[in-house]
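Visitor: Next up: the structures, one after another.
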Structure I
């Protein structure tokens, strides 16, 4: 990527990836933080949480103003609890885009129900890409993770 800057970063990881993403935001750039998957593998409880915060650092509003960049944090669980109609609208919109062929999910793997834990371990490792599909029983019903 070199010296190229970006307009938007959608970051589901947080932690150690935050500073890198922020450093490549163009003036007027926006970062959307919508997850903390790096926090999810915290074996050490509160120490893992503190390390997660340490890796991200502090956001000082005057720094955002001077660099003309913005950061937005989204916790989908809070949105679902407080404004379920927003989540419903978003899910319906995504499904419409999929139905119209305007978006195509990337499939990172297809697993049988007997391989569920293999799929879960891959997802938990942070090394998966795309959606992981789990096929259940003889009906062929799927669970996308």
Structure II
């Protein structure tokens, strides 16, 4: 990660590493990789990683889903109330359908973002694999001797 041409940036702590794409290559959909190092019962080290979006993207996604969910629930309650009173419930059913569509659309957008970041996910994984194998390509050029 110390090389100027490195495609991976991040922070490494004693038992955790937070890796992401180098700032020059990063987009708002760029993935992050959190790697945990734990002692294996048979000796050595157990490595476990989890990919995820940037925290701001994840928080925004959850808030958008919450908004669509609450509005859909409210529209559904109003539609049922109007229908049970024998009144016209079509506008509320339309709002309910729009909120369900919006929630589904934002959920689908998350899959599009995952697809856009899949190449960078592969690069992060390849970097971790190279470091764990101690490949020379993972080391900075001046440290290769």
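Visitor: The value 70, 16, 14 for Cα extents along the principal axes in Å, for residues 62-133 alone was derived from one model only; which of I, II is it? Kindly include the intermediate steps, with their values, before the conclusion.
Guide: Details: I: 52, 30, 28; II: 70, 16, 14.
Clearly, the read-out refers to II.
Visitor: Thinking of I, II, which structure, once helix-only ellipticity at 222 nm (-39500 (n - 2.57) for each DSSP H run of 4 or more, over all residues; to 500) is computed, gives back -18000?
Guide: Values: I: -12500; II: -18000.
Checking each candidate, the match is II.
Visitor: Looking just at distance in nm of label points 7 Å out along Cα→Cβ at positions 30 and 86, which of the labels I, II belongs to the structure with the highest value? Display every interim value, and only then the final one.
Guide: On the way: I: 1.3; II: 6.4.
For this comparison of distance in nm of label points 7 Å out along Cα→Cβ at positions 30 and 86, the top structure is II.
Visitor: Out of I, II, choose the structure whose coordinates give relative contact order in percent (Cα under 8 Å, 6 or more apart) equal to 17 when calculated. Display every interim value, and only then the final one.
Guide: Details: I: 17; II: 21.
This value belongs to structure I.
Visitor: Between structures I, II, where is Rg/Rh (Cα atoms, Kirkwood Rh) highest?
Guide: Numbers: I: 1.02; II: 1.24.
Structure II gives the largest value of Rg/Rh (Cα atoms, Kirkwood Rh) among I, II.
Visitor: Between structures I, II, where is distance in nm of label points 7 Å out along Cα→Cβ at positions 6 and 54 highest?
Guide: Numbers: I: 2.6; II: 1.9.
Comparing I, II by distance in nm of label points 7 Å out along Cα→Cβ at positions 6 and 54, the maximum is at I.
Readers should treat all values here as calculations from the given coordinates under stated rules, not as data from a laboratory. Predicted model, so just to flag it, every value in this text is computed and none were measured. Cβ atoms are built from the backbone, for glycine too; each structure is taken alone.
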